[in-house]
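Rule-based calculations on the coordinates, nothing more; no lab input. Owing to the predicted nature of the structure, the values given are computational and were not obtained by experimental measurement. Cβ atoms are built from the backbone, for glycine too; each structure is taken alone.
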Structure I
Amino acid sequence: MRSNILIYLVGILFIVLTDTFLFIQIRKFLRKKRAILFYLIHSLLFILGLTLYHFTVPRLKGPESYYWIGLAIGILFLFYAPKVIFILLNILASIGGLLNRKIQKIGRKIATVCALSLFLILLYSMTWGRYNFKMTTREICFTNLPEAFHSFKIVQLTDLHLGSLPSHYPGISRLVKEVNALHPDLILFTGDMVNNFASELAPWTGELSKLKAKYGKFAVTGNHDYGSYTRWSSPEEQKQNGIDFFRNMEAAGFTMLNNTHRAIPLKGDTIYIAGVENWGNPPFPQYGRLKEAIAGIQGQFIILLSHDPSHWRAQVLDEPIPLTLSGHTHAMQMGIKIGKYEWSPAQYIYPEYDGLYQSQNQYLNVSRGQGYLGFPGRIGLRPEITVLILTNNCK
């Protein structure tokens, strides 16, 4: 409770200070009383919105709380990140103006352009950018891949976080349409279907059940799928939430791999899809039991689903597993990619945060996913549908 009050007070202080500094810098453009009144009302509306948020949203205990939290974060980012950028660049321009007045004029124009550009980027990332999926195709060669699985096509999906989505969200139907157009052999989902509650998935089971793959759809749990980020009235209620989650996943057509594996036979050859429950570095849970998941199939061609990529270096590389698929990082829903160069703040937390990684003859593919959590969008790095083509033609 005290932490909520502190966040509220810091938020109010941030709004007041930001709008005060901005007012001082643009005061000469607000000459009419009507313009000043409009500016004052705009600031009061944000203070009122934050106040309403403080006294209502924390009391929401259901899945809808994540939508409203994300919306509040998004609106604050949308309007106040550009303001902060403008203020800081304008201060630098004023300092430069002490040397030359032209520097100040040019600096103010740059500040204005940068602030407006950031506003438009954020607006796009929170609207169409949320479901402007990037189709990423990677061909991976394995000398030990059974011949029948040459050119085998896998679509990896991950981190939908359905509780963050509004009920009218068009991204799921678009996702289904784009995936089905690929005619995949397998669809593999690597965790975090929901934020906490099984009921987040219920409205979408019909749409997700339309995802089609020749040899099935398999999934594992991520750290959010256990309902560990909310308070339950009793352990029994949380347990029932878990039961409902697995039922909803089954209704959506997914076979859950909870520290187990399934064989995929094809023309006399076989590969195995193994899946572990979430295993991550603290504070994330370590429910995954890798030895149990691959018991009896060591030496076979295994594709492992493990939500958190930290698991790969911690345990997976010690086992003969050619390919591991993970998600979890979202690439922090922010980054830039120019040619082969890519940057994201996620790289300072996860050595493997987005893309294909190799250690000798073992590979890890980390997908940045299709959903979002917290900030309701993707800045720079688009949500991704990953297509993996397996081949044994290693030239």
Structure II
Amino acid sequence: MRPTENHPATAPVFILSCPRSGSTLLRCIVDTHPEFCSPAQLGLGPVCAGLFNAAYYSLGQLPGVANEAERERIALVEVRQALSSLMDRYTLGKGKRRWCEKSTVNIDHLALLDKVFPEARYICLYRNSMDVVHSCLKFSPLGFMPELMPYVARRPDNLVAALAEHWLDQTGKLLAFEAETPSRCFRIGYEALVSDPGRVLPGLFAFLGSEWDAGLLDSIFTSHHDQGGGDIKVWLSREISQDSLGRGASIPSVHIPDSLRGTIDALHAKLGYPTLAEYYSAPCWGSPAAGDIAARIDQFMSHELGALLARQRETQTLPKGVCQLIVQGAAGGVWSLDLTGPESRIGIGERQSADCTLALADTTLCQILAGEKTVAAAYEQGEIDAGGDLGLAIQFGRLLLG
């Protein structure tokens, strides 16, 4: 028997959004709840499409299958059984009751997903177009994210326009789906989520048929979450941050073609966002204060870092490896941090055998040390580069700069 829409407290949940809209943060919030497990991006939409085609063109072609409707029914049942078995076993193994999947590519497969899971609940997560464009540029400066590449191929001379066009297409699809299934969709703006989670989350979980405990906010970044595809900024964070709001205003508006401006403004109006002209006239972004950069970095590397590592060693298990810290700029330099032995060793100069590297500008390091910028925000803005063993680099990043 196919499930119905009448059981919200047991229905699967999908987070739907454009890339770089906060879906990894939101899935970690959901995953922290005692009733929900939310894995990394599984791409269940494309999986559904592949399984449906396989079942349709095999079992659906057997003798006795009377018509097109019967072929589709057979294929949908097979897809439902396969994915339910997978996700139910995952949920049981996590000791939870329900599962929530987030993959940005699912927007392109909503018609099929909704046939396979007609009782599903959908969290529709939106973000200001220019902040999405800015985040995409910082995360993938050449537009090599799979979802973006077709758009970049059409506009290779203007990445901003390509990314804005992608936002328009995906946001338009999501708004249309929300209009078609309003009773099973819950809209969230990224800006509201990070600015006032205590107001947003109770309503979200009430929609899902569960209760929200405000105390869970303190556990989001200390609870274990399965890693995989998604934004690694979350693993560098210690709290929900508003640092990335309004960053799109740093993108020169001349890069936005006139042919897209009217459509962007129209979708912004539907979502409660300002027009592009209003957005650029009052950005939420500013330049950090300057300071004595050379003296501050010398103080940190010569005195504070050793004491920091000693304190951390007493209270937690440190990452095992060697990290090369490259600080670029007039006040910069190269240091190696060796945590392979019983004592932390800090060296000056390049280390060929380093397991990972962290590189950032001298001004960025000073902003982080002064508390003017978080390491997560610096990473999102493309101001921290990691190399070598990425997992180890993330651990060192949190240890040194978090």
Structure III
Amino acid sequence: MGNDKLSSYFKGFAWKRLSVVEADINRSHQHEFNGVTGLKKLFGTRKKKLKSQFLYLGDNEEYTVKNIAGNLTWYDARARNSTGANRSEYRMYFEENRVTGASKAGDLLLIGQRDRQAMLIIVAKAGSTSERQIAWLFGIENEDGKKFDVEQISGKKNVRLDYISRLILEELGIEAQPKADNFLDIILNKFGAKFPATNIFSQFARDTAGDIDCKGNPDAALIGWMDHEERLFRTLEHHIVAGDMKKGFGEDVDGTMKYFLQVQNRRKARAGKALENHLEHLFKQNDIQFARNRVTENNSKPDFIFPGITEYKDSGFPALRLSMLGVKTTCKDRWRQVLAEAERIREKHLFTLEPAISRNQTDEMKANRLQLVIPFSLFRTYTAPQQKQLMSLNQFIELVRGRQ
């Protein structure tokens, strides 16, 4: 568990709101960030050219821009003519790219220091879910700054990363490495060096997760199982991938790229299935009747129908006693897919592990009669008005229990 702290991925960071002259390059032609005096805490006083990766994040994945390589230059514009330290005028120059071109005034800018020479430049659209999540991950409370606020990753800022925060890191293109090496021999003895079926592996995760109260606290149980299963899966994955890499891929570039794309896709697919598997187990343990992935109208397959598909297809069964639950590890703009499922049920429910969804998104969900269900521990990542609209997993279980 050596990579369980934020300091494993960032040494420090700085943030501010982009001004008009910073965001509109065609208007200002300056290619520089303003209010940079505080950056001396991160970069010192010597001129530096910093290798950087740029990202632009918004609610709509179509307009998200990732993995743009570029450089920042940190320098004292008066270094040659300066007669004293008080004459210094530090500047941060950036090269124009697709991320800077997409940025708008008011967007949240965060410069994350990966190491002394490597930076991650994140621009998050103002008011977006991504903006809220970045602020939550880094503990940013004052988001209105015209000048850079600077923090070192230490003390209270050096938070322990859980399953949810690792999801955000991976959205930033940072591969978190949660493992449980002490379980490797147990995993290999049981499954060998291959991936078992997802339902079997989820059961193994629950069996080895320790004492978890799935009836008294289903919200905490779900997070605990998901976190533990991910650690077990990454431990097995690391062993299998390391073995394949030792064998080598030769000069087959296309084959190598295809292999690692399969690794990424497998992670996402298994995470989604694991979430459904653990929810199914929770419903069974709490004596909730349901049907999973059964066909309704237009060949759609809602993740869960309550109390069952027989009742759903029985026109004589009261629609008000029916419930449906869509399940998505993260939402982004994909939550609308749930609206087209289970036509008999007007008020639908969506379970997700996504923290800090934007106010615009949750208001739109409410307008479309979609009730957001999240683990209770994530309530704190939402604003006070939003929290009044949320439903915990335990509350959802009690709702469907009362309708059965």
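If you work out mean count of other Cβ atoms within 10 Å over residues 34-41 for I, II, III, which one comes out largest?
With respect to mean count of other Cβ atoms within 10 Å over residues 34-41, the highest-scoring structure among I, II, III is II.
Between structures I, II, III, the calculation of mean count of other Cβ atoms within 10 Å over residues 258-265 yields its largest number for I. Upon calculation of P(r) over Cα pairs in 10 Å bins from 0, in percent, for residues 18-201 alone from the atomic coordinates, which of the structures I, II, III produces 9, 30, 33, 21, 6, 1? Matching structure: II. When distance in nm of label points 7 Å out along Cα→Cβ at positions 74 and 378 is calculated for each of the structures I, II, III, the largest result comes from II.
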